[in-house]
Structure P
Amino acid sequence: MPAGFLLSLSYKLGKDMAIVFQDLIAVGINHDSATLEIRETVAFAPENIPTALGHALASVPLHEAVILSTCNRTEIYGVMSTSGDPMGASDALVSWISEHHGVSSDALSTCTYRHHGKQALTHLVRVAAGLNSMVLGEPQIFGQLKSAFAVAEEAGAVGTRLQRLFPEAFRIAKKVRTDTAIGENPVSVAYASVDLAGHIFSNLAKRTALLLGAGETIELVARHLCDAGLGSLIIANRTLARAESLAEQFDAQAVMLADVPERLPEADIVISSTASQLPILGKGAVERALRERHYRPMLLIDLAVPRDIEAEVADLSDIYLYSVDDLRDVIEENLRLRASEANKADSIISDGILAVEGDIRGRQSADVVRTFRESALAIQEVELSKALKAMDRGDEAQEVMRRLARDLTNKLIHAPTAGLRQVAREGDDGQVSRAKALLGLGDSLEAEDEKPTLQ
């Protein structure tokens, strides 16, 4: 049993217990903290995230990381060494994002939020539950976060800490969605887009919609449009097979993105959400489509970050162009319907994190107790072996037993006594009190200089 075992034990059951999540940090921007332009600049293309994770871990004092990048947020969750400085690690991460994307560090710092420890885990759960989304309770972010975690795992950027904390965050987020009405009356960016279309065109049964992209967002848009009674639907994608697969679900037409200029005049509604790093629709293409439509109005909704539709398109007459930021007013009513459930959700999250913290503490204390027990049993085996050998030599049984009791007791109390003296010399009253409690001494404590000996 090591001489400082009592000190180690009191630290494990005391000091370390208060910092269960201290090594966790979260840094990011979202729709509330940053403009669309900045969000576009620091967005990570999906295919670049594995490489970016490797660069981040090599450049920042982190040994685990997950990058979440959506149309409304870019966040990095990381684990540093327990002796690390959370503020220093966060600042280093912001500097790396700035350098990686070529954006001013000053501009980025002013709109970046930083969370450490339990606050970082709480933020992660709130994001997963949709409580931190533009549309309160929207379900898409849960899948996006799970995908981000899977990508980081595949890239080798996830270790034991995040492998434990992310699934716990997902579990708590699921409980929020099942135990509250936060997810009722589906309202996502996709739903808000269709709601906006219904306000601009009173009868969607007479309208044609052209959807650019074939991902999850566009699939949701297509479903909501069909539920709203849309007359005709065209789905355009870079890969025709994916467009055809989606089109089959909604009795729609499938075309290539290259065919969009030709089909654009048919569209009363254009909703776009692709992963393209460059605009797909420019002012010229939309202007030509307007002429062919004899200037009948068109609604264009750009849900992509970076944007799929050039901002200059909004300058054209008879064009209604909306970005993801413009949808805020449209979804206000839906936010009010769900806001009443937010407090209940926060309570579930708080209880869930306390449970995770308690479980981790229990595991840590179990490790210490197991080590303590193994050390005591090892001492027992040594002393028992010595006693048995003495008996074999013919030593008097009573004397052997007395010596066994004395030596066993001295060795069992030696390490705790040495540790107790050490914490007392350091003047840490809190540690001394914990040590006394561990030894079952109550309020009485004799600090003797000589090594305790059983006579």
Structure Q
Amino acid sequence: MRHARKPFRAVAALLAVAGTCLAALVGSAGAAQDGLNVTFGLPGQNAHIQSVIDRLHPTWIRVFVQWNEVEPAAGTYDTALIENAKAFFAALPSGTKIDVVLADTPSWAGASAASPPSNDHAFGAFANYVANAFGPSVTAYEIWNEEDSPSNWSGTPADYAGLLEAAYPAIKSANPNATVILGGLGANDYLYLQQLYQAGAGHSFDAVGVHTDDACSITSPYAFAYNPGTTQINRWSFLGFTTVHDVMAANGDGAKPIYMTELGWSTTQATCSAGSSAGKRAGGVSDRTQAKYLREAYHCLAQPQYSYVAAAMWFDMADFGKPDNFYNRYGLLSYGLSPKPSFTAFATESARGDTLKGGCGNFAGPRLHMSNPYNGEHYKGPLQIAVSARRNGKAPGDAIGQIELSSDGKRIMYINKVDARYSHGVLSGSIDWQGAKYLAPGPHVITATVNNANGVTSTVKVTVIHA
């Protein structure tokens, strides 16, 4: 999501009050380590910051260091900003991992904060300066933020690949152990990632960043949908990060980790005001649902098959403003720093790890049964075909669409809710297929196929013999 960030000066100065070293508490939500975005100043709330960080003990902290703030003129650095950040880092609990996002072009290097710099090496020099200044205290550097969004990056994927190519060696020369993360892709944007590989960016990052805090998202992380005709999960689903990993693997990067540098759900009660959903549905979820989705998300990331997700950083620590809109209500705390249920949920996850049982998402298709014909049946004349499909779950994505009948790969007909019987989640129907009379003598394969709303398919096949 695009962040109208406050100047890093305000954020760093505010967070420098976080105190001296706190006792370390290793917090992990299953396979993916937990984390917390601390990206905005909280006016008038300084005294509470210490207790917030102390209570939550996130394994990761993610902050922005803005190029246009730190280097307002070419080669001139605001050392006070860097010192404030270093003080904040030093005040974190021992062992806290830090992800620093480097973004925003200064006016001397480009037309706007979202513009590619006129010289990529200037960004490389900035990245090198910051990495040298912070030294080993910073664990990872994330190069830009949602560069797939035109409001964040007005250049092409090739332009961004050039930025990565300049930043990667500049950071590694100063901090060889730092992880260089490809800037978080909005809504699991695997299409943009493929463009970056095509532009030659694959050698210039150690990990891929993704974001799942989509504007006006109100669905559970368990919910998903396949792209039509595929078994790849759509990018707008939380689990779309799996398709990001598919793209990485297809380009030889399957061993690299994914960092979910932003995940979250807004608790606004206002109608959605973004994108194609504007004015059409709710912009957020209830406070309790936000907490529920937080636990479910970390439960998903505790599944062994998703162990390539190294960390997941909740967006954000606190609500950003008084107006009730989707953008302002992602916090674990209200704007006045009162804890929401998600605050307690995050603290529990950090201290105890994943406590939920079962899987993540229902990948089982509808239960499909063909009662006629039976396998190996010999027939003459028309063929009676009877099928039924039962939904396998109660979520909207488990709803049954229609059953397709085919013979030897050629469609016979569809059985749908209009033409057949549908009751209590069961779709059933039967036909006397006259076309069976015209099949050649010998064996033929009759197939029934049904999809649910997620696109998960179930198939049943029987072989019949035309006498």
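Tell me which structure, out of P, Q, gives 1.28 once Cα Rg over 2.2 N^0.38 Å, for residues 158-221 alone is calculated.
So the calculation was done on Q.
So helix-only ellipticity at 222 nm (-39500 (n - 2.57) for each DSSP H run of 4 or more, over all residues; to 500), computed for just one structure, reads -17000; which one of P, Q is that?
Going label by label, the one that fits is P.
A value of 18 was derived for relative contact order in percent (Cα under 8 Å, 6 or more apart); which structure in P, Q was it taken from? Spell out each step's value before the answer.
Details: P: 18; Q: 14.
Corresponding structure: P.
Comparing structures P, Q by Rg/Rh (Cα atoms, Kirkwood Rh), which one has the largest value?
P
For distance in nm of label points 7 Å out along Cα→Cβ at positions 126 and 270, find whichever of P, Q sits highest and give me its label.
Values: P: 3.8; Q: 3.0.
The maximum falls on structure P.
Kindly point out which one of P, Q the value 1.03 was derived from, the read-out being Rg/Rh (Cα atoms, Kirkwood Rh), for residues 94-285 alone.
Of the options listed, only P reproduces it.
If you work out distance in nm of label points 7 Å out along Cα→Cβ at positions 38 and 350 for P, Q, which one comes out largest?
Max of distance in nm of label points 7 Å out along Cα→Cβ at positions 38 and 350: P.
Read-outs throughout are calculated quantities, based only on the coordinates presented, and are distinct from any laboratory measurement. This structure is a prediction, so every number in the text was calculated from the model and none was measured. Cβ atoms are built from the backbone, for glycine too; each structure is taken alone.
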